[in-house]
Structure formats: C-alpha cells, structure tokens
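Peer 1: So, here come the structures, one by one.
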Structure P
Amino acid sequence: MTRRKVKLAFISDNAARKASFNKRKKGLIKKVTELTTLCDIPACAIISSPFGSQMEVWPNPEEAKKVIERYQSYSLIDENKNVSHERYIMQMIAKGRDKLKKLKHDNREQELNLSMLRNLKNNNLYEDLTAEELKDLAKRVDKKLKEVDGKIDTLD
C-alpha cells in the first residue's frame, strides 16, 4: 500500500503540533545522520523549537561550529567556479559586446578597402569622403604601402 499524501497546513491543536514537531525533528536528525554516514561528509543540524527556549544542535555544538566555520571560509575561488545564472548571462553579454566591437572594426576596414578601390577605379579624388574618412583612408594606404614594401624586400 502507498501512503496517502500529507496535507501541509498549520496544525491548530497545540498538543498535535508539538507531537508532529518532535516526530519530524527525529526524522530530520535521522536523515542528517544517514547523510554523514553514507556519504562521509560533515553536516550539522540546528533546530529551534517553538515550544521551548532551547535549540537542539546535532551532532554536538563543537562539531556544528566546525561545519559552520568551514562553510563560512569557503574560498572566493571556489565561489567563482559556481557560476550563477546572472553571472553567466553577464559573461555572455560581455562576450557579445566584444564580438560586436570586433565586427564593427572589421566592417570599417572593409568599407575603407572598398572605398579605396572604388575611388581608384573611377579616378575620383575622394570628393564624397569626410575629413575623418580621408585620414582613415590615408592610414590604410600607408599600411598597404608598407605591406608592398615588405613583399618587395622578401623577393629581393
């Protein structure tokens, strides 16, 4: 037989609520014990009771303190290995921006090459270009001249 589904709702009867709390607390401690035994990991449980002022600490306060200190000393390097969804999205945006910047630069280079070739073909003296475009074009021509000089030097 299967168990029926437990309805999760506030238990209004104080005695029944206390009994349910104690029963579930024992089950929780049992699960933590099994986890530490089967997986050989340090774990602790700190349970605050609404029925008393005392907190219950498993396995004992000293061991729990060691586990908590280990958790708090979790290094920043290890935290960076665990990438959150937000951090992943931000990294992808940064990569996209870098790629866009590179593509804009490459596009500008292609436009300058095309403009240079078009103007050389038509013997147009660069009348339709702005001063900034002419400066960029002059740099491009100088770069091409250096490449040609380098090829000539290697052939000699």
Structure Q
Amino acid sequence: MQTVFPYAEQQVCIFHKKMDAINKSSCENRDEIGKDIDWIYSSNTKEEALNRLKEFNKKWKRKESPAVRSLNFRFIMTIKFLEFDKTIQKRIRTNNPLERYIEEIRRRIIPMRSFNSYESLDRLLFGTINVINVNLREGIYSRCNSYFFNNF
C-alpha cells in the first residue's frame, strides 16, 4: 500500500482489533472487555481515545495482559478515523464493507481459474463491482448501504 499510495492514511480495522483482543482474554471477562473497547472507540477525539486506552490498561493489565498487549499494539493506527470529518468516520473505521466487495470478486473468479488476457480480468472486475454498486443503490445489500451512499 505504501508503494502505490505513499501519502494515504492507513486505518486498521477496529472490528478485527477488538476481536483479536477479546480472543486473547479469558472467557469470563470477554463481554466486559468488549464493552470497554467499544467505549474506547466511541471517543470523539484522538486524545480522548488515548485517555480511555490508559484507563483500560490500568483496569485490565494484571488480569488480561495478552488482551491489553493486543489492543495496544499499533493502537494509534486504529484511531486514524478520528482525524476525519464526523460524517465519514463510521465508514472508514472498519473494512467490513470492503471485505464484502473482495468476497464477491473471489466468488466470481474462483470458478474461472484463469483468464485469457488482462482485458478479460478487467471486464470481470468492472462487471462485478458495477453489479455490487447497483445492488447497493437499490438496497439489495441494505446492511452495507449506509457505509457507501449516505451523506455523499
């Protein structure tokens, strides 16, 4: 990514970061740790998120050190979305909608196994992405709709 888009900000998916920390915690504390992580990511500013992370660390460091380490690793890259306008923060803090695109592209490529040319690959990619976009606009993929088309 750095090679192709050297000036682009990189946002690590908060959903995957949260799940990684939860999976490294004991079963009895998972719900509470999940709520605490949600509380951290509901911050309005970077400073607020960092302060909440400090409180999280104090609370859980002794009991759940693997979860604390996991959450702290590259944490700053999970709050890049707070540097952007409020109207798009929800869309850029997780990569789940993008994963939907990738999943659909893979689903259509796998049966084909190979392509005769780059042009045939381009046609498939364009067609697949176009179908997904049309379906999003028409509300067929309603769960993803709010990520892509509100407030634009």
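Values quoted throughout were computed directly from the atomic coordinates according to the rules given, and no laboratory measurement underlies them. Keep in mind that what you see is a predicted model, and the values were worked out from it rather than measured. Cβ atoms are built from the backbone, for glycine too; each structure is taken alone.
Peer 1: Out of P, Q, which structure matches 11.8 when mean projected area of the Cα convex hull in nm² is calculated?
Peer 2: So the calculation was done on Q.
Peer 1: From P, Q, which structure was FRET efficiency 1/(1 + (r/R0)^6) of positions 88 and 128 (r between Cβ atoms, R0 = 30 Å, to 0.05) = 0.75 calculated on?
Peer 2: Numbers: P: 0.05; Q: 0.75.
So the calculation was done on Q.
Peer 1: Assuming 8.1 is distance in nm of label points 7 Å out along Cα→Cβ at positions 24 and 120 as calculated from a single structure, say which of P, Q it is.
Peer 2: The value was obtained from structure P.
Peer 1: If helix-only ellipticity at 222 nm (-39500 (n - 2.57) for each DSSP H run of 4 or more, over all residues; to 500) is computed to be -19000, which of P, Q is the source?
Peer 2: Q
Peer 1: When FRET efficiency 1/(1 + (r/R0)^6) of positions 32 and 136 (r between Cβ atoms, R0 = 41 Å, to 0.05) is compared over structures P, Q, which one is greatest? Don't skip to the answer; put the middle values down first.
Peer 2: On the way: P: 0.05; Q: 0.70.
Top value of FRET efficiency 1/(1 + (r/R0)^6) of positions 32 and 136 (r between Cβ atoms, R0 = 41 Å, to 0.05) goes to structure Q.
Peer 1: A further question follows. Please state which of the structures P, Q yields 9 when relative contact order in percent (Cα under 8 Å, 6 or more apart) is computed from it.
Peer 2: Derived from the structure labelled P.
Peer 1: For mean projected area of the Cα convex hull in nm², for residues 48-103 alone, which structure out of P, Q has the highest calculated value? Could you put the intermediate results ahead of the total?
Peer 2: Details: P: 6.5; Q: 5.0.
With respect to mean projected area of the Cα convex hull in nm², for residues 48-103 alone, the highest-scoring structure among P, Q is P.
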